[in-house]
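Every number here is computed from the coordinates shown, using simple stated rules; none is lab data. Being a predicted model, the structure only gives us computed values, none of them experimental. Cβ atoms are built from the backbone, for glycine too; each structure is taken alone.
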Structure I
Amino acid sequence: GWEEAGHPIPPGSTTIEITLHPEGDKTRVRLVHSGLPDDAVDDHGRGWAFYLERLAVRVTGGDPGPDRGSEGEA
């Protein structure tokens, strides 16, 4: 789970499904995070977008740099 003041999400209360789809010489990653409370969907969407972008940089041989979090925090 993700514990944040005012937005507790207990362990085991959500499901993350990741599927890989071949597309020519590339692979499309599809991530579905279900079971989130409505007020947590936008924040988690931004967080997943941030980390999936970092993953894309890494798998193409790049260095995404230090992880400062999806909000740019150190």
Structure II
Amino acid sequence: MNAPEEIRLHGHLGMQGAVNSSYTYRLIEKDGGTLLQLSHNASGIIQEHWEQEHSEGWKYLLGTLLKNYVENKNL
């Protein structure tokens, strides 16, 4: 996919309990590269540490795993 592209997902999306999630992934051209921007919103009965746990999880998934995959893949 090339910038500017956007993917939106809505639904339960793996959340526990009565929660509805919305993810938006945007690809933005920046400084000759592509920036991946994620927005994750949820509504419903949210557990106390939801935001912190999800922030850490997204940071690991995108900032570590995806980054390593993209940088080490022979394109």
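Compare relative contact order in percent (Cα under 8 Å, 6 or more apart) across structures I, II and report the one with the greatest value.
Structure II comes out on top.
Match the computed value 2.8 of distance in nm of label points 7 Å out along Cα→Cβ at positions 42 and 58 to one of the structures I, II, and report its label.
Numbers: I: 2.8; II: 1.1.
Clearly, the read-out refers to I.
For the read-out helix-only ellipticity at 222 nm (-39500 (n - 2.57) for each DSSP H run of 4 or more, over all residues; to 500), a value of -6000 was computed from one structure; give its label from I, II. Walk me through the numbers on the way to the answer.
Details: I: -9000; II: -6000.
Attributed to the structure labelled II.
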